[in-house]
Structure 1
Amino acid sequence: MTAGAHVDIVCSEIPAAERPEYADPSDRNYLRYAKFADLDTLIYLRTRFAQLCPDVVIRDFAPSEYYDTQADVLCVVGGPPWNAKFREFLPMLPFHFEPHPLGEDDPLVVPELGLTISPHWTAKQELLQDLAVLTRLTLGNGTTVFLFGGCLTLGVLGAARCLLEPDRRQRSADYMTNLVGQDDFVLVTETRRVGGLIDVTDLSTVEPLLVLTRDASKPFTSIVDNTSRYPATVRVSS
């Protein structure tokens, strides 16, 4: 990002029925951020962008607040179930998240590859791994869009951290640049939580689970497919 660039972050929002009372503007203790889901990811992005590019202009919105189209970079945080802005991009994407009732996983589905990939749990229902799904799109007006998705909130945070971690950012970014150049891409990799720590793969040492890319408006094609190593993958033969 260049100095003075405008970066808009549109973060998923908790459904009205699930929000605390103080998320309502009429509440005497109103907190605007109380309606945001994936709040860890929003804070992480704001912090890392400020560290890496202190001269950029950053604004944040809930999907219900966002009507601007003039940003240089648009970051959409959180998957389609709770982010209406993410849903607007689904017709352009080679994947979707299969919707399930609240409290259940929303698996990642890649129809062209016959793939359904879910979070990985232990027999005691302890989360081992989620999927970090990072998408880059370039719009006709020049805006670069990054979609940060996951089956769960862990995956969303992993999607933000996979190319921004201080100790591995450049190595992972170089890997993706060498692989896709400036083309649109979808990157899928594992994210783990170890206690309170988030463990994100270093792409320079461990290849992603999946990378799809396209040139301009052509269809996405798979150029990396390591999904066979991931235990919660179902592949349907064509």
Structure 2
Amino acid sequence: MSNRFESKSAIITGAARGMGYEIAKQMLEEGGSVSLWDFDESGLNAAVERLSSKGKVIGLKVDVSNLENVEAASKETAEKLGGIDILVTSAGIAGPNGPVETFPAEWWHKVMAVNLGGVFNCCRSVVPFMRKNDYGRIVNVASVAGKEGNPNASAYSASKAGVLSLTKSLGKELAQTGIRVNAITPAVIKTEMLKDVTEEQIAYMLSKIPMGRMGTVEEVAKMALFLSSEDCSYSTAAVFDMTGGRATY
């Protein structure tokens, strides 16, 4: 097993389950120290317990849509892990499905606050810690919906498009530092989040994938780990596709 992340400290949001959990697991297995952030406290505690045998791991209940909460958690993480080298923003919500003209306005704002505002809050809070050592890796988990727009998923699609633009802006701002900022765009992935998505929406997404299958959290984690590593040195403000051939840009 590689030790690519030995002496590196990471924050992974949405880490109680799904992609975030698997990224944390693989990073710990490669020698990293990890701060798991999630709003689901019981799920978070269970994740910490399952992963504690793999390395140094802490869990913090964090509402990524709340800037003060994120800033406090960043400071606590830096104190407990000796700094912040890596940020993976995996926290997100799907929101309901429906056409724009009847989409609940309160859900529009909630999805935006978590999916886009949460990424902004995390990046804003963590970059100053990375600047201290002129080193950092930020991986924002967006979605193919942010590239193409999924019908009846306007809030989710728009929020993820915002994540892509935020990634490009921040990556260019930091391009002459030692901090790299990139995004990944999964298509439909086998996670618990699919419980919040209708069968019709899943069928639509699968019909667009040339490989004809969902991706796995293990596949997403391997891409995220490369982008989190020192090997990712000349890519920044970039979007890395994880769609089984649906989108080739």
Structure 3
Amino acid sequence: MVGVALVNALLFGVYGFFMDIQMANPADEPTLMQIYLAGTGSGIVNSLISCPMELSKIRLQNQQGPTGGSGTFYKGPMDCFKQTYRQGGIRACYRGLWATILRETSYGPYFLSYEIFCRALTPEGQRTQDLSSGRLVVAGGFAGIAGWLSTYPTDVIKTRIQAQHDSTPKSQQFRGVWHCTVHMYREEGMRVFFRGINATVIRAFPCNAATFLVYSLCMRALLPSQEALA
């Protein structure tokens, strides 16, 4: 829960920063390309925080220790992080970083599709910043789906890489994103890269609808005289 708050705070903050450095006049309407680049950049920066956090989450959910077997091996997120660090240093905590970066580039399509939906739902003569809560929910929900669909296979690959422990023999470890991709395809076919996508899409709508709605309303309350969202 704390991780989600931290990741979203960083994400939207960095997104705003990248928008600011692209626009000469903040009052101008940003282009779709500017929005896409800002979203992609924020996702890449976000990877530095989300990678070790998601590694801990995946290992906690699997609850499988380095020696194998089931049961409770980690006491919590910090215990998982500490044990991972002791075993392989900071490099072990960032296992799957490149796969995470590829997955987080989905924030380009995420912010882009949100803007497209907002503009499409804005009545003629009005501003996107004045959209009703209902329309913000629709735009945010479908943006979440679009974002996940854009890079979903890389999330599956990332999960496979991060689920491996550093104690696993080197000959059995994935050497990188491409090696993992080839191995998964040969062993399980193309369908493996879309495993769990239905549940993800169903979750994406309410989760991201709430995210954008709360963000937009908070920005309107905090900055009533400025545009709430670039």
Given a computed value of -13500 for helix-only ellipticity at 222 nm (-39500 (n - 2.57) for each DSSP H run of 4 or more, over all residues; to 500), which structure among 1, 2, 3 does it belong to?
-> 2
Using the calculated result -0.36, -1.08, -1.33 for log10 I(q)/I(0) by the Debye sum over Cα atoms at q = 0.11, 0.22, 0.25 Å⁻¹, for residues 8-111 alone, pick out the matching structure from 1, 2, 3.
-> 2
Among 1, 2, 3, structure where mean count of other Cβ atoms within 10 Å over residues 16-23 as derived comes to 25.1 = 2
If Cα extents along the principal axes in Å is calculated for 1, 2, 3, the one returning 55, 45, 35 is structure 1
Matching 11, 30, 26, 18, 12, 4, 0 (P(r) over Cα pairs in 10 Å bins from 0, in percent, for residues 56-191 alone, computed) against labels 1, 2, 3 points to structure 3
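No lab work stands behind these numbers, since they all come straight from the coordinates. From a predicted model like this one, the values you see are computed outputs, not experimental measurements. Cβ atoms are built from the backbone, for glycine too; each structure is taken alone.
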